[in-house]
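Have a look at these structures, which come just after this line.
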Structure P
Amino acid sequence: MSAPVIAPAPPDTHVITRRAVASWIVYDLANTIFSMGVVSMYFSAYIRNEVGPARADASYGIISAVSMGIIFIISPMLGAMTDRASRRMPFLVWSTVVCVVLTALLGRGGYQATLWLFVIANAAYQAGLQFYDAMLPEVSTEENRGRISGIGVAIGYLGSYIAVGLGLYFGSGDLPRLFFYIAVVFLLLSIPCFVFVKERGNPHPRPVFSWDAVQGSLRDTVATIRNGHLYPGLVRFLVGRIFYTDAINTVISIMTLYTVNLAVAAGQGEVAAAQTSKLIMMVAITFAVIGGFFWGWLVDRIGPKRTLNIVLVMWIVTFIAASAMGILGLPIGYFYIVASAAGVALGGVWSADRPLMLRLTPPDRIGEFYGLYGMVGRFSAITGPIIWAIVAKVTIESGWMTPSKGQGVGVIVLMLLVILSYWILRDVTDEKRDWSHLVPKG
């Protein structure tokens, strides 16, 4: 008998349309509305209104840590589960819907209920962000990945304008109503991504929603961590990422409180200080948009690792300047310059490290590896607020320092974390990897 003829694997016929790219980018804008409007600005204001300025930093830090703790625990498992599923999009849809519904209910059931709604909504948002990042290969090629990622970051930060604009239009006097409109806009702008981004799909899907599948996902994650030497640079990158995202995510979450305290220390009233804070945030957002376009272009020119090095150095300088504002009591006008630098640097972080993570990732394990990528980000989001809360208790709640000076000390601590991350990442490269030595998961 003649040997059977085995047909060659069909070529990759995946077509990336402009509409799919645009829709993926618009989702970045949509989820930034939640990130800026709820996490960075108005929910911290809600906490401040409920517990007072002296307890606001510590209370918000603890609440954020609890929320991030949930997603930290389940993030790798979720990523491994998406590798098993036929498509990732349903995971993104459901995580977005959960976040939207709970955001719309914030402030409507009392303080304690609102805290739990925020905890779960933020965890759902973080899960969605993980699924979204893992879909970057569906809308980009190796040659334009930095540019697409950078444009996503740049356009995404336009969502911050929308968040700030909603606050200016509806005012911050009725925060439950404001949370509702943020949720509605988030959902509406998410729909194009759900409809128009087409995935290659998993040619060998496996069961996802069963106890065996959960156990298998956990085994995959543990095996990856134990065999980190098979993935050059992965472990070092993930450890380094803990520290720089620790600092940057914490600054994002407390920027509103810091600028309000600086403005109050400069002699402004509470209402005027809140307006000043919004204007400074607008400046930072504007330069984050500019930075996203620039850093995305630079990633494709010099590579994601060299770009990330430059970004981290810029963050170190920015942290020094930001801390000086509070510790030295510099005029509030200087903070517009600091905010501009922070915005540019912020656009560079996500423009560079998403493509770098893909360079370190085997093609058939993108979901799992982005679960690890997300896990370290969530770990930093737990430790960062805790570090901030400890500094606030020692310097502010003890009465030792004013809020602005105590927060300036906190910024110095965060700067030291960025320096540590730069040192850890020094040996990581973005050279193209050969994954032929790995046996694909089957």
Structure Q
Amino acid sequence: MRQSSDSVVAPLRFDTVMIANRGEIATRIQRACHALGIKTVMICSEADRQALYRRDAEHFLCVGPAPAAKSYLNQDAILLAARLTGAGAIHPGYGFLSEKAAFAEAIERAGLVFIGPPASAIATMGDKIAAKRAMIAAGVPCVPGPDTALPEDRDVIERTARKIGYPVIIKAAGGGGGRGMRVVADAGQLHEAVALTREEARQAFGSAELYMEKFLQHPRHIEIQVLCDSHGNALWLGHRDCSMQRRHQKVVEEAPAPGISPRIIDPVGLACVEACRQIGYRGVGTFEFLFEDGRFYFIEMNTRLQVEHPVTEMTSGLDIVQEQIKVAQGRRLEIDQAEVRCTGHSIECRINAEDPDSFLPSAGMIDRLELPEGEGVRVDTHIHEGYRVSPYYDSLIAKLIVHAPNRPAAIARMREALAATEIGGISTNLAFLRALFDDEAFSRGETDIHYLEQWLARRRST
């Protein structure tokens, strides 16, 4: 929904973007920048000095040793590199510093543009309790449970769990990425789970604050992609199903989420747009929900570009990364909600450098590489023959995306694309993905967020 505004927001002009990330997403952002006529600055660690994608950048700087804490997470080094190269904006990609409110603030203080939401919005949505409170105010449906922190008082904790009804889940207020959470089946497990989660939260996130919610038994993981400018205009760009997860990490994503009617999801999408307006959101973001028995329950918002954004690009026809950059320049969205048309079906597989059975990371040199091509096939990657996969970073090395007129056709196209993909010299999860796409229940869409773990357990037992 576009809104007219009497106030004029001065464009944030820049002609050079520093990409404060690496690998697949760094190449993706660089491609979007160059399509807009914007120059790029690439940074790297010592481990990534030989990356070929640096050749397409106007500037390339090493910001530190291989460990991420000394390079891709080194805010001072990144800001110094931006000043040295004359970058006017910094794009954080995903992971690393992408959801650090303090980093966004430091960029703005330095007179640069952060290609992402305001620091205040990152801080609000990064605190799961504050986020839930904001969503309730905007009319976004939430998981049953209080929008307050869990106290130390054991009696209050017990009363809260009884009121919600077992099973419940204990979560870290500052958590994410599947860490800092425990499911509690009955009262006998409650206090030990709270104590363990509180300590884990303190060590992992620097805050021991927890909250409690109802644990849904067989939900699906559904996402709604939003795009907002600085002029009060906000859109939602359809929905995705990300239920195929292992240890809370997504493996396969698809758009649209199968079997959900517009009658059910449209009001939720509009509520997400209203929430964005209320918190002053800018840029791209994703609302994550659990979906069970025809109802949506908000769990968190990711205030950044997501790994799975290509499936929304393929169905909506929009280049989400380019739109993110244009919004950061102060431009208005060029379409309104009525003009958003999502067509066909898209599926993404994450190809990881890991053993397909143990899922242990696999480092080493790629000595053979064949990637699929053709209508409706897209590969986002930074790898090439001779590329050395580092042990220091996430194991994601490529994203294989397909688009077709409908879900069965998209599944068939993905099977063909997976069969045509060859990566030698390291172990990958290709065999695992090929087996998954031969699974009948997955093909029928009869899955939830627990299905993949159960499927793997059955495979191990046979």
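State the single structure among P, Q that was used to calculate percent of Cα pairs over 23 Å apart, for residues 98-313 alone, giving 62.
Structure of origin is P.
Which structure, out of P, Q, was helix-only ellipticity at 222 nm (-39500 (n - 2.57) for each DSSP H run of 4 or more, over all residues; to 500) calculated from, if the result is -10000? Before the final figure, lay out each step's value.
Details: P: -26000; Q: -10000.
So the calculation was done on Q.
With mean count of other Cβ atoms within 10 Å over residues 242-249 computed per structure, which member of P, Q shows the largest figure?
P
Taking 1.00 as the value of FRET efficiency 1/(1 + (r/R0)^6) of positions 234 and 426 (r between Cβ atoms, R0 = 41 Å, to 0.05) derived from one of the structures shown (P, Q), identify that structure.
P
Supply the structure label, taken from P, Q, corresponding to mean count of other Cβ atoms within 10 Å over residues 58-65 with the calculated value 21.8.
Values: P: 21.8; Q: 17.2.
The read-out comes from structure P.
For relative contact order in percent (Cα under 8 Å, 6 or more apart), find whichever of P, Q sits highest and give me its label.
Across P, Q, relative contact order in percent (Cα under 8 Å, 6 or more apart) peaks for P.
A value of 0.95 was derived for Rg/Rh (Cα atoms, Kirkwood Rh); which structure in P, Q was it taken from?
It was calculated from structure Q.
Of structures P, Q, which gives 2.5 when distance in nm of label points 7 Å out along Cα→Cβ at positions 50 and 354 is computed from the coordinates?
Clearly, the read-out refers to Q.
Identify which of structures P, Q gives the largest calculated value of FRET efficiency 1/(1 + (r/R0)^6) of positions 298 and 370 (r between Cβ atoms, R0 = 25 Å, to 0.05).
P
No lab work stands behind these numbers, since they all come straight from the coordinates. Worth saying up front: this structure is predicted, and the values here are computed from it rather than measured. Cβ atoms are built from the backbone, for glycine too; each structure is taken alone.
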